[in-house]
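Listed below are the structures to be examined.
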Structure I
Amino acid sequence: MKNKIYLVLFYILFIFNSNLFSDESNKLLKVGLLAPLSGPYNEIGNSLLYSLQLALEEIGDENVIIVPEDSGYDNEEKINFAINKFRSLGIKVIIGPISFEEFNQVKKHNDLVFISPSNINPEFTKNIISIGISLESQLIALMEFLKKQKKNKTIIMYPKNQYREFIENKLEKINLKNIKLFTYSPNPEILTGEIEILTNYSQRKKNLELRKKMYQDKEDDQSVKELKRLEQLYTIGNVNFDSVIILDFGNNLKSVLTSLVYTDVNQDNVLFTTINQWFDESMFYENTIKNLYYPSVNYKEFKKFNDKYFKKFEIYPNEISILAYDALGLIYYSWKQNKELRSVNDFLFKNKIQGKIGTFSLKDGKVIQELQIYKTENNKFIKY
């Protein structure tokens, strides 16, 4: 299988570069790809490259040329070599880098424009536009959803890890109102105790025991019936919030959800929401969760893209590959509008842009996606 992938990759590189030295190069749109084609993240880089081949086929314009160069993994020498190569070929617009850590290495090249799949910063810098699914876009979508559900006692939950400062800075900028914040340990053993405090679990258990004692010595039918009902419960009393937004992923997210259910948070009264999970099907098997809502890209287009990718390359793409696909579409649209691309200002539009991921806007120096809300139910992703 690997041999086949390498052959396909060689074919792509040959086709992408075949028109570079044409006498009519001034009529070409030459786009660089700065991605890890080697090193520990080479699968992501190659996935971006394959995605661009699909985008080229859909655009169907022979004047569009992709030039891929290897960034390695946070490798300044390789990045500088790639950028010099782009310059020598007259390339002004580059898709990449994928890592926020590499932004410091490319931001000094003000004569070039970088369109990055990173979601760290939706605001334009002098020469970088990040089109990833930003935390800002996700929180905007979630707050609108909760408002429609008439939820006004929301807690945003996030872990005490290396991203804590980043999250808190973003929350401060967004300036959310009437929102409480709650941080928790990534250690599941400590986490459960923290959630017990948040949900006032011990007191609610005591409330139940006190209520049961009121009926234990009574023999009338109503008291017996009430005692049977109470014996089916774990706690009595509501929590002091009606919705949660959990800023986490994978097993850590599942641990938080499990702890909330363990502490008897009523899912009929409290909405469980989280951030974009890229339609992770492992969430189907969290049997304790009735409904989990989160914002994401257009699922139909996402699935269609994945199926098309698999049909051509016999492997499934990395999740962010669809962003490279949209990046090329955005660059092509801007090129057609402006005839020439010189700076990030050439990517500012009054109208909204429709991409594979959905609708997004590029105005006021910021990228904001209009995300859709989905929920997991009966082993399906259902659009709300």
Structure II
Amino acid sequence: MRVALVHDWLTGLRGGERVLDELAGLFPSADLFTLVHVPGSTTPRIDALRIHTSPLQRWSGSARHYRELLPLLPWAVRQLRIDGYDLVISVHHAMAKAARIAPGTRHLCYCLTPMRYAWDAADVYLGRGLRRAAAAPLLAGLRRFDRATAGPDRVTRLVAISEYVRERTRRHWGRDAQVVYPPVDIDTFRPDGRPPDDFYLLVGAFVPYKRADLAIETFASLGRRLVVVGDGPLRTKLERRALPGIDVRGRVAESELSKLYARCRALVYPQEEDFGIAALEAQASGRPVIAFGRGGALETVRPLAGPPDTAAHATGVFFDAQHSDSLVDAVRRFEEAEPFFDAKLIRSHAERFSAARFRDEFMRQVQATLGEHTLDAGTGGG
């Protein structure tokens, strides 16, 4: 059984790449197709696959500026010609599902999100006014492309990472999906059994919709220490702000990240996320989450729903609007309830999202995609 994996781009280690790493473990002989690959930017298990890239790989700036090549991405992904495989698995958030796959090939799309640039986050990425108006024809074309390449003639089986994403595949693509939650590394991220240090933590890519700006401004105004971990296009802008109490560290090693999770008072999660692996990594470390109460957080965080002493049954606190006043209120509610949060209960909640659970549920979706065919995990291209 020959298997091909497809991923949008390999330029850093985020939630989608952690999913891909699990698939690389399930199918170590698979071929991997992607628009752009930066060796060493993800995991050894991913880099060990036989990797095929698009023509964008030949442009020296593509690894850093691929988002600015948005008009070219539909053309580039169609240069990934995938033929001679029994099964194709795409991990999709922008273009992956649109690779040129030979007719009749079984194609399972694991959807992280319909294309954010074209749909829900267009204003965040492009702004409003004249810039958005100038981009209107491009957005219309991207939406048509995104929807057309999600049809049953292109994708045999559609699997979403959350109920939130499932609702959006229905709305944007007119297709229902199965749901398999992504894997969380509960072995790497664990409580350390000690009281937390006096800092809050923000983890994520430095891109507009993650709203690092909101967290930084709010915690600076509160006089609370905030450690910021991540990388991305907005990194230089965030570092230049240099507000008191804000420690922007950029990308850190996983060993350092696990320590930060275990030592923080709480993870701050100001974005509307499709699922939110970072929120569960913090909970696996026994730490609560202060989250914007929309999107995937509704499925991954059990919010405080009463007076402070009811925090013994919660894993975090929600705020209901992406502005500073709402986040300030959530921080104050958290600090009132902080002594009552139970690290063991928080950890137990995260264990429901383990990698072992993901592998079992995902392989059931693979078997359903193949129908009467049989597949042994560990097979792939070759």
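Each value in this text was obtained by applying a stated rule to the coordinates, not by laboratory testing. Here the structure is a predicted model, which is why all the values come from computation and not from measurement. Cβ atoms are built from the backbone, for glycine too; each structure is taken alone.
Ranked on mean count of other Cβ atoms within 10 Å over residues 109-116, which label among I, II comes first with the largest value? When mean count of other Cβ atoms within 10 Å over residues 109-116 is calculated for I, II, structure II comes out on top.
When distance in nm of label points 7 Å out along Cα→Cβ at positions 213 and 317 is calculated for each of I, II, the greatest value falls to I.
Consider the structures I, II: one of them gives -13000 for helix-only ellipticity at 222 nm (-39500 (n - 2.57) for each DSSP H run of 4 or more, over all residues; to 500) as calculated from the coordinates. Say which. Comparing all candidates, it corresponds to I.
Here Kirkwood radius over Cα pairs in Å is compared for structures I, II. The highest value is that of I.
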